[in-house]
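Nothing in this text is a laboratory measurement; each read-out follows from the coordinates by a stated rule. Here the structure is a predicted model, which is why all the values come from computation and not from measurement. Cβ atoms are built from the backbone, for glycine too; each structure is taken alone.
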Structure P
Amino acid sequence: MTATVEPLRRRFLTDPGEPLVGGTDPLQSALRYGQAQGYWGIPDSHLIQPPVAGCPLPVYPAQGFTRRRWEGLNPAAMWHPLLWLPPRLQGRYMITGEHGEVMEDDDLYAVRVLAEMTVAGLYDEHTGWLDVLALVGLDVDDAADVARVSAWLAGGPDDLLDGIDLSEFLLEAEVAYGNQDWAINYALTGLAAIRAICWADASSCLLADCDSIVDCDSDRSAYLSASTVAQLGRLYFRALPPDTEPEMSWWSAVHGRVERAGEDKQALILGPVGEMANRLSEIRDTYWPILRQIAEAQPPVQPTFGPS
């Protein structure tokens, strides 16, 4: 694919200056997931937002599409590069470790793909995402162009859309590193530090959410807030090294206690909310010092993607 017009960029979900990899407020991540799902039209079963990712990622079918993309996809959203991933970014790698081969988990996959997006210039922290359709002269604000994309998604022939291939954007990093696996190597070596950043940020944000439950103006709002914190804790800390039990089990159990307390603000505060606040304080106190060490490291672990 050869760009024929001046590249156009669009902001989508992330804030100016925000990288795609690293800590994000869990509640903000949940809102972004809903916004992406609503705009893209991709089913929940084909959308993920791991804690290490600043935005959701679509899940490509392991056996390929039986149609051009996901059923229900919004044709006006097809400007987004994540909807045009080259084949090697669509699927999961098999990773060889001490216990044999395992498939990339969501965190590794997200770091690898989002690192590729950044170093290829498909995402820029300051200007946003590259508009893929604009590269071939199509405008998602033009009803005729959107209808053309819709017809193609439905199976109609279109040589222009058939010719879109983002692989060429990935070549510069491949050449600089000498192989196409630089991103998985980065993800494998950097994931522990990236997770520490996420756990430090998320524990601080969720602890503030727990503290705010005291000020909820109704039992109902207190219950909804407590339930949200418990569910986000289960998602965000699922990979946390366990002390005595798997972290997911702890958060599942405390979520059950939230449900049993129900719409009783006092019972919530004296019970599961207090438990969650104590656990979040422990996580914060463990990982904030690590975050400071990372920030002071040379070179910084919060990455400037690309070869040195």
Structure Q
Amino acid sequence: MLALVAQRARHKGQHWLDMARRLDAVAGLPVPAARPLPSPPVDRRPKKLSVTEVETLFRSPYDVYAKHVLGLRKLQPLGEQPDARERGSMIHEVFDRFVTAGHDFAAHDAHATLMRMAGEAFAGLDAIGERRDIWLKRFERAAHEWLGYERMRDAVVTGRHAEISGVWELPIGFTLTGKADRIDELADGTLQILDFKTGSIPTPKSMKAFEAPQLLLEAAMARAGAFPGIPPAAISALTYIKIGLGPDALTATPFKQRDGIDLPAAADEVARRLQSHVAALLMSDARPLAARIRPDTTRRYRGDYDHLARTDEWTIQAGEDEL
């Protein structure tokens, strides 16, 4: 009897041992996902993009596919506190309100007016009251620097247009939209486009390589009369205005183009590249909308759909330039 019980126990134990061994067994190394190459029909591919999406089209058409064909959007985590991006949006709002209201940059109360607007813009951040107060305190210096920068330009600026939207219908049947932070009309009849940044600005290398096309595309749009209320005119300057929180509260950086290429030629070139990409990728279904088709050696580009494309499985982490 005892022998029978022992035999049954051994049999039952062997069953569980076999199950455990099967769990630990390796059937082979996992195969990483390949670069996704979706190829939707041409009538599903978008025929309208914003200037901020053009860099995405140049770098990773798959992200355009995920957003405009699949209709996927990045969701913000529930309960997420305001971050530097939201702070940047609020600063844009403050500058926009001041310019649109027609306030005098040289008025004795200009700084007080700007700070009052900032206080109103930041008023909804009670959940992070201490951080909000720090942001406002640091913005005081940026506001002072910005007013000084604008006063210095008053002699050459005849009109300022803040947060102005434009639409450019290209002859290939594609629509480009854009919102410029600022377009200024100058006394010599030309235009200057300004892009305000609270984060990093593109590197000179990426500007010269047409890897940061937004300002050049806005220049092409303005020259074509795509912004209402602004007559078509030559572009004499493209400028990044970096708003910081430290000692360098405001830094103006002119757009860098390649040696021997002026701004009109650079704008023509980026418009040509846009139409070439659109014709190949959006006006035809001959080519797939692949992920990460251009290397990003600076790791500046981070897509909202990298996880969907399983990017980490097929990119070379040590050197994406080898793709």
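In this comparison of P, Q, the computed figure 5.8 for mean projected area of the Cα convex hull in nm², for residues 119-182 alone is attributed to P. Computing relative contact order in percent (Cα under 8 Å, 6 or more apart) gives 24 for which of P, Q? Of the structures listed, the value fits Q. The value 5.4 for distance in nm of label points 7 Å out along Cα→Cβ at positions 31 and 263 was derived from one model only; which of P, Q is it? Label of the source structure: Q.
Supply the structure label, taken from P, Q, corresponding to helix-only ellipticity at 222 nm (-39500 (n - 2.57) for each DSSP H run of 4 or more, over all residues; to 500) with the calculated value -16000. The correct label is P.
Looking at Kirkwood radius over Cα pairs in Å, for residues 87-230 alone over structures P, Q, structure P comes out largest.
If we compute mean count of other Cβ atoms within 10 Å over residues 47-54 for structures P, Q, which one ends up with the highest value? Of structures P, Q, the maximum of mean count of other Cβ atoms within 10 Å over residues 47-54 occurs in P. When log10 I(q)/I(0) by the Debye sum over Cα atoms at q = 0.09 Å⁻¹ is computed for each of P, Q, the one that comes out at -0.59 is Q.
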